[in-house]
Structure P
């Protein structure tokens with residue numbers, strides 16, 4: 001399960017450093033290149049809840065053993081892609097595989113270690129590999145891109161899939177009990193994913209069509225209709241719904257998900273802009289870029305440790321406000337990057353500040369998202385939070401990427417690129433300020449609870 005989680009977490013960040021060479025190798029346009037990230041994040045986030053329902057109904061080990069080959073074959077296909085559409089399609093299928101693997105692996109871990117010190121140790125290993133996958137993704141991606149070629153950021157998953165499949169086949173016990181409450185709501189998952197994808201497509205396509213053009217307005221209208229249909233289906237379906245909508249009446253759940261949506265939007269955009277700034281403006285190679293991302297990743301680790309220590313004395317709401325402000329300050333500092341800057345002067349300081357802020361936010365958001373939720377719905381609440389982060393990542397990158405592209409213009413000189421990236425980072429800082437306001441206004445005042453901030457993340 002640790003190998004599976006490392007792989008799923010790795011793929012959220014491993015392609016970032018390779019994006020410039022992926023774009024050059026396959027002929028992506030600047031806005032089109034963001035779909036390498038969108039395709040994975042949208043299918044992962046949109047189908048995550050369905051993946052959990054399917055695993056509960058048909059068996060966690062069975063779903064895991066089906067999801068692993070799907071993920072591996074999609075990674076292989078992505079590495080062999082010869083044109084942009086092929087890579088985007090492969091990334092989308094990777095997201096489908098990840099949406100089955102993440103909830104199934106978590107459930108199997110809980111089943112194998114139900115209580116006691118072994119459970120604490122198991123979740124410690126699982127959480128460490130989860131964080132390591134996200135943190136090391138940019139470093140691994142940079143080294144592979146420079147010394148083996150960008151295709152290896154996709155191929156790297158194949159041996160990990162093989163190892164995980166062999167160990168799971170022989171070493172993971174079959175499920176002792178499987179939920180049979182009703183058939184999973186496939187229609188609802190399709191409507192949510194398709195609606196979010198069309199919303200992102202409508203925003204990204206504004207580089208070719210004006211916001212008021214029939215093409216843009218029509219796309220956004222269809223996206224809104226699909227998302228509205230999703231709400232209707234969730235309220236009326238005879239199947240097992242993806243999410244009980246009444247859960248969002250809980251102020252803590254609603255506030256934490258809105259906060260996480262904005263955090264995911266700003267955080268993913270920051271990774272994207274900083275990677276392109278280091279390579280396209282400062283001229284760093286992929287390997288050096290991966291190394292220069294390490295302060296950002298280490299900052300997240302430091303912030304996560306602080307969140308655990310402070311979580312025994314401070315309420316999640318307080319930590320979310322403080323962490324959000326710290327992250328906003330880091331992104332605002334990034335907004336001051338210059339075309340003739342350097343890593344030490346323009347990147348190191350804001351990387352550390354923003355990384356620590358993000359780390360402080362992650363676990364308290366999970367704690368707030370499950371506060372006051374009935375025990376049998378904590379899995380749904382946790383899955384909803386993970387979906388919010390992934391969908392927020394895609395929507396945020398679409399919006400901020402479009403803003404940056406519009407500022408850059410058609411002549412992509414280093415100075416023009418710098419203008420676009422700095423504006424995108426400044427807007428990301430604004431999103432974090434809005435997130436802090438949501439935490440202050442929506443989240444209820446609660447006292448700190450022992451260990452609350454240490455709750456493991458579902459993704």
Structure Q
């Protein structure tokens with residue numbers, strides 16, 4: 001994604017995007033605001049609005065991205081898991097001893113369910129020298145917990161500081177070095193850095209009642225860096241958004257980035273707005289019928305948002321250089337809605353499978369769970385889809401296993417094993433899925449339906 005293919009969007013769509021960005025910058029009173037829209041991995045639009053003297057910033061100008069950094073840190077942790085160096089259910093103490101909160105798990109830290117405090121003790125850490133917090137004990141303080149572990153979502157910057165320290169401990173290298181070597185360089189994010197690299201936008205506070213500015217300090221966050229230190233550009237974050245949508249085997253598989261985008265915090269947690277969720281380093285938000293994932297970020301002088309609609313193949317990035325006021329997440333979500341509404345995604349052409357196992361093809365068609373009818377369809381690579389025919393109920397995709405079974409990838413049956421159970425003559429008796437029995441006929445006589453099937457069979461209502 002080195003260029004911007006404006007011509008792929010209609011003129012009316014481009015004008016609507018320009019207007020939304022302009023309204024966001026003007027109403028938010030941001031000194032400058034830059035944005036990009038990505039479709040199917042390619043930048044299809046970028047824009048900028050500036051009230052400062054000189055040329056408007058472009059996709060190569062750095063802004064501080066705050067807590068979007070957490071998503072980068074989460075990727076590094078998932079890499080450790082995928083390499084077998086840790087398990088997400090491991091207590092922190094197993095890999096990073098001596099913190100005083102070692103009973104919390106890696107997963108809980110990733111999902112902000114460890115119960116740790118939102119901020120550090122002492123001075124406002126984002127606006128004070130990192131020398132005040134030289135060690136993890138200074139970040140956590142004497143009372144690091146606010147809630148019982150695992151019971152609710154409670155956003156924690158110290159929690160992601162611990163994850164950064166975990167990465168450094170397991171890799172025996174600094175978090176910054178691991179980030180550069182394992183994520184930034186493979187994805188070509190050469191404008192994403194821990195320290196600002198010119199050209200970059202200066203950070204400003206805008207007076208709430210007057211159109212005047214105050215420069216904000218850009219502190220080195222020290223060991224708090226994994227929670228929010230990074231500087232980046234719309235160009236780099238567009239590449240990162242494409243990675244979060246489909247993975248990259250050099251960094252993290254598509255299956256693992258899907259896991260990041262899957263809710264991990266307790267549903268309806270007191271710490272989350274209705275309909276929202278949090279995955280593993282990824283915020284989850286519903287806007288109408290649209291499922292959005294990504295992350296927002298803020299540090300004194302800067303606001304940032306990275307938002308994806310994976311189903312629509314769209315992503316947007318919005319960056320501003322003001323402490324508050326500019327609704328960058330809303331702007332980013334609206335940019336996606338603008339493109340999706342004006343130019344809905346055109347489906348890829350249907351094409352037949354290159355090959356299919358006859359044993360899998362034999363299973364295609366209707367199956368009954370009790371009286372509900374579901375359709376099983378073979379997919380590429382020997383996988384299958386299983387979904388209610390009427391579209392209401394539990395649907396999942398399954399990947400093939402070497403032993404002839406399948407494992408659920410999403411939905412209610414994620415992680416559950418689907419197996420075709422055969423009779424002595426080799427014919428298929430039924431499907432077994434997490435103890436549920438699926439038969440070729442509703443409550444098929446002779447099938448091993450739990451509780452049995454009434455021998456009198458189906459009958460009309462008695463008069």
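The table below gives the values:
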{"quantity": "Value 24.4, calculated as Kirkwood radius over Cα pairs in Å, assigned to which of P, Q", "calculated": "Q"}
{"quantity": "Label whose coordinates, when helix-only ellipticity at 222 nm (-39500 (n - 2.57) for each DSSP H run of 4 or more, over all residues; to 500) is calculated, return -6500 (choices P, Q)", "calculated": "Q"}
{"quantity": "Per mean count of other Cβ atoms within 10 Å over residues 274-281, the highest-valued of structures P, Q", "calculated": "P"}
{"quantity": "Mean count of other Cβ atoms within 10 Å over residues 138-145 derived as 17.1 - corresponding label from P, Q", "calculated": "Q"}
{"quantity": "Answer label among P, Q for the case where relative contact order in percent (Cα under 8 Å, 6 or more apart), calculated from the coordinates, equals 22", "calculated": "P"}
{"quantity": "Structure responsible for 17.1, with mean count of other Cβ atoms within 10 Å over residues 26-33 calculated and labels P, Q on offer", "calculated": "P"}
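Laboratory data are not the source of any read-out in this text; all were calculated from the coordinates shown. All values reported here derive from a predicted model rather than from experimental measurement. Cβ atoms are built from the backbone, for glycine too; each structure is taken alone.
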